[in-house]
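Right after this note come the structures.
We did not get these values from a lab; they are worked out from the coordinates using the rules stated. Everything numeric in this text was worked out from a predicted model, so none of it was measured. Cβ atoms are built from the backbone, for glycine too; each structure is taken alone.
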Structure 1
Amino acid sequence: MKRYLPLLGLLLAVGCSSDDKSSDQDQDEDEPTTITYTASQDDFPNPERGFYHYSDTRASNYSPLDADELATYRSLQTADGASYSVVSTLVFRYFILDMYTAAPLEESFLAKVQADFAAARDAGVKLIPRFTYTVTATPGDCPESFICPPYGDAAKATVLGHIGQLKPLLQDNADVIACVQLGFFGTWGENYYSDYFGDASGNDQGKLLDQNWTDRIEVLQAMLDATPRHIMVQVRYPQFKQRHTYGINALTNVAALTETEAFSETDKARIGYHNDCFLASADDFGTYEDYGNSSSPRTGANTVLRQYFADDSKYVVVGGETCSDGYSPQNDCAPAGKAEKEMSDLHYSYLNMDYNNEVNNDWVTGGCMDNIKKRLGYRFALTTGTYPTTLTEDDKIDIKLTIENSGFTSPFKARPAQLIFRNTTSGEIIVRTLATDVRRWFPGTNTIEESLEGGLKAGTWALYLNLPDAAATINKRPEYSIRLANNGTWDGATGYNSLNHTLAVK
């Protein structure tokens, strides 16, 4: 274990500075030390955030995920048509159930889905799964012309049966699921062009009726019930969450999540959003629309639903993709556009790196892509840390950390925050879990001040901050631990963040 000592000395030299005056003869050696850390400007992979890689497979012609390929996504990769490269820990996975629109899922298919989850686990990435029946827009002689009915999705009874069959897979593989998208009904699983759940397009009724809402809410509830309570389920439209929460007559100005309700694992706290036409138009192609019901018309609700989305999204997962460059320059970088502001206001954790690169490439030429790559989701950097220098075995361990989150949002999944003590002679590891909740390390400055149990043996102990995954199956794997955006702190072998301080216990 002596091999850590030279590294620690180097990190102290380049990664931080200390306000410790213990070398001063007049300084009490028991005084705490405050260390100032240097923020990194590097882009690097971190779990459950950033640009994702797109992947799809059809039940009729299954193309399995390959663990070796998935592992390469953690290093710089460039998508077709992209003028930028990204590092990624997320893989969007379309499961297209084209063989099963009127039949139960076969065990052979379920086994293939299980193998995909296993490949993600082997590779050190997480999946964003969406199950759907069709991703094909069939043009024809109908009002919308580019897509005409029948669309090709499945009836409610079939959908509910499939969700029941998928439940064991969702439960057993929760460790490598970042979040789940509702999917199932509507072309692309986007809950719009549907043969069975109401067609709000100009091809049919132009709004949703009471029975349509009732059927949609039943499917969403089935997905919430099939998915572990610590996993969030994303819906395509904010009004869908409102009507699930408050009923099919709910107005668009209902209350968003409050900080007290947040992360409580209630259904309201678990429903997030995937906006698959981010910055595509003034209302993101109907994302912020009141789709009516049997007694009310469809109407625009852009302002009120945007505000609801902004307030609610602080506490739930938000992601999606761009889909059209027709809203340029508004979807460009500042000053002409509002791309970064929109991501910040609406708390985006992830976006698609593969689509639509007419939009995404503009962020390169506009000069904001590097910021977007680093700011999607969370980005934590230690500013200062205050720690004891000398203790007796029975003393409490008082620490104070100041952490700046320069990301667009905070983590949407719970994970422990651990102070790690490593004996510099024996290598013994002692773990003390902090009471803080990393999901509440919101953008801006966060101060964590705690008094921890003592009981360390006499000796010298190096301090680390560990932010591992909550799942026992992967919480020892550094790929699933959060890396701080500081110079000279990351230990890639363990997933620990060095605090560049040693504590002497007498």
Structure 2
Amino acid sequence: MRSRRDMTASSIPAYLRTLALAPESPVPMHRQLYFAIREAILDGSLKRGTRLPSTRTLAQDLDVSRNTVLAAFEQLTAEGYLEGVIGSGSFVTLRLPEEALQVRAEHGAHTKGKARPPGPSRRGADLIKMAGSRPRPTTFSPGMPELAAFPFELWSRLLAKHWRDPPASFLVGGEALGFRPLREAVAFYLRTARAVRCTFNNVIIVSGAQQALDLAARVLIDPGDKAWVEEPGYPGIRGALVAGGAGLVPVPVDEEGLSVAAGQSLAPDARLACVSPSHQYPLGITMSLKRRLELLEWASAADAFVLEDDYDSEYRYAGRPLAALQGLDADGRVIYVGSVSKVMFPGLRLGYMVVPDHLIDAFTAVRRLTDTHPPMLAQPALAEFIEAGHLVQHIRRMRKLYAERQAIFIDACRQELDGLVVARPAEAGMHLVVTLSQGLDDRAVASAAQAENIDAPALSGYFLGPPNRQGLLVGYTGVPEATIRRGVLGLRQAIRTVAAR
């Protein structure tokens, strides 16, 4: 009569009885066993439907731990090479995963041209069109700050100070509205620098101004609601509104800012008006006090809201920065949005919004549903950066530097682009709108400029409807003097290339 050991050995497939594992190999034992069995199944050494020995039996025969065999079997089962049958054991599958993939590929080949997987929704397709594509930051990118002038040594010390031995509260999460000391610092800064009426309770820390626009659209807009947008205007606002289901109503901008009278004529029942009153993007116009009051009167009468995008108001080169529109609002209609990306560096991705008291709970709830809370990493350092006065000092230094660079750019244009463009000084902002003198198509010039490593978007691309003017947006703030002058020469080449066609 055979021993139990002999009976067990005879039940093991011949291939497995000859299998040798190498304990000295850097590959873990369970991975060696997995690869060996998988290869045997694929080359037919282990036939389909073959019953494998129990994990205990195979472990004894191979002189390895049972956990090694269990790990290998679990992986093979998960990938479809083995099937487990309760009460019977593990079997080689009758249909290998490679065959299933082949059938799927052949099916796709047979149906090519007849049926396609579903694509994005109509709203998604609209957003894709709006997003377009932009080149990587190059010479003259609008809105790019001077990164080399930022006090990174100071910033790194603040980060190290708060994260060398962080409290547990930094590690396990954060408040939906943001780190309270940062909200307090932002509220103080906005009250003193921008005449915004708020306490820290009204401040929400966001991952850049774009998230603030998205949150506002989610909270304030129902599908089908109309929203005024500036024409021409910032594409990021339009994208957030379309994502929220809004119908965009382009309202012309004149020398006093967004035309409230035109907006009332086009869509008097709009739910929301989006404006950049301190420095309109892209034209650079400052909304007059008369027009600001008209806008607030319309919002009150129409039971609507105003979204104020205050994206670069710190950089005003003539007089003090103008007070925010929000400071004139006594009716809780204005949602104020700002960012430190253009003041510090874009990769920081921190911004803020100021929300009226009666909307705080709604914004808090929606914020929790989107990304729970802003990342904690930079918030404590930014709070101290603001509280200690470093932000104001940095803005003051950059305001002087940027004014000098604007003058250098205009001087270079007069020397090298006389008769080709008109570049006039502006009292504020981080870019200029340069007018083309020869009636050239601004999109063609912008495309030719990219070949010269110049990012100067076409003004006509910022219109929703037919553009009534053309030009180029040229950023000068993040460009040293020598690069400005080289860039102007590249711009001249791009203009001449298009003119010669």
Structure 3
Amino acid sequence: MRHSPFRTKSPERLVAESGADLEGHGLQRTMGLFQLLCFGIGAIVGTGIFVVLADTVPEAGPAVIVSFVLAAVTCVFTAFSFAELGSAIPVSGSSYAYAYATMGELVAFLVGWCLLLEYGVSVSAVAVGWSQYLNELLGALTGRQLPALLSGAPGDGGVVNLPAVAVIAMAAVLLVRGVRESARATAVMAVIKIGVLVVFCAVALTAFDAGNLVPFSPHGLAGIGAGASLAFFSYIGFDAISTAGEEVRNPRRNIPLAILICIGVVTALYCLVAVAALGAMPADEIAGTPAALAVIVDRVTGSGAGAAVVSFGAVVAIASVVLAVMYGQTRILMSISRDGLVPRVFERVSPRTAAPVANTWIVAAVFALPAAFLPLDVVVDLTTVGTLALMAVVNLCVPLLRRARPDLRRGFTVPLYPLSPLLGFGFCLYLVHGLGAATWLRFAAYLAAGAAVYFAYGRSRSRLDAGGAGDAPAPGAG
């Protein structure tokens, strides 16, 4: 008889299964705190600040600075929850595993379904942003750009976005070589892109004009809230740190530490970039400008050399996001595959490179398609609402796990409990509200499709009944 879709899996079983790959080859713990920090920054800093800034300014005006802070506050509270759960359940499943331990298999599967948006679909969005900045770089260096037909989606006046496909393929090549090589590449790229953003701020602040910040909030609180909903896309990726739970040394200490440090560094950097950009160019000119940071530097310096430097930084930054986010997606699919809810091909690890090779190439192939044929704005809103939904779930997982397993070892506990996770949950819902009814309806249809996949495929193939003392109905599931 089929088990209840609300059965949970004990944290002990989640950890035990993560350490014994079912195909006979396990992941290797090769990442230290520095590599994890670079991986986290690599996953966060990219398309958001380099591309989405131009989309948030029309909503909030110069008050987009406040929008970035509001999005950061949401992330801080949610980061606390990820840090506690990541230290208690240090596995690659991230929020999928946390939901499985507290809310049951169906909710966990839907969280995994949302992770396909956060990690998978955002790979497509990030790759499209990379293509835009690659054209800016080529223009600054050579005076020529790639043909529009081959570097844009049909909605952007092109036929196919080949550069977006190319960056996904390059990331896949690095990932199948193993996590050690990927971590090294991510570390180098993280240092480069932080350096370029600091240089941008130094250059843009030389042209700072306080008059550009007036009127500061032309659309009031509603505009700030809508801007925060869009700005949140800039922070997507910090939770990817928790997907490295099986490849990090001392994960109970290093995962929460890396999450909190990354959020602090990125928030300070984003706010500084927003102030510098708005001070150097009026908000109405930034609005809708592709590769806005490169344009600002070009105007301030009066030379294409400055724009070339920023565009190079963006090309590196966004490539590192593609790499880090694809890594997270493959590890999530590994965890779901171990539970039998998706085909077993996703859990197979190469004995030579200790990497999920087939998994990586499947992810690359699937998400190269929307990157090739869809404009950036089509995928950003749906990615954001899916991410906010699963983060709301993660904030609820903290009190549920505290109630069900107060004895569980935790390397970090959220401050101001239970206020902190409840505030994180509330902020997530507030930002979802700012995305609009059309996005909600698309997301509801997406969730319905996920539920259909679970009941048609996953539920009958679940391995949850194959042993597992300590598994029980989810709290409140009856």
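Kindly point out which one of 1, 2, 3 the value 11.4 was derived from, the read-out being mean count of other Cβ atoms within 10 Å over residues 142-149. Can you show the working numbers first?
Numbers: 1: 14.0; 2: 17.0; 3: 11.4.
Here the read-out was taken from 3.
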Value 45, 23, 21, calculated as semi-axes √(5λ) of the Cα gyration tensor in Å, assigned to which of 1, 2, 3:
1
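One of 1, 2, 3 was used to calculate helix-only ellipticity at 222 nm (-39500 (n - 2.57) for each DSSP H run of 4 or more, over all residues; to 500), giving -13500; which?
Numbers: 1: -7000; 2: -13500; 3: -21500.
Derived from 2, not from the others.
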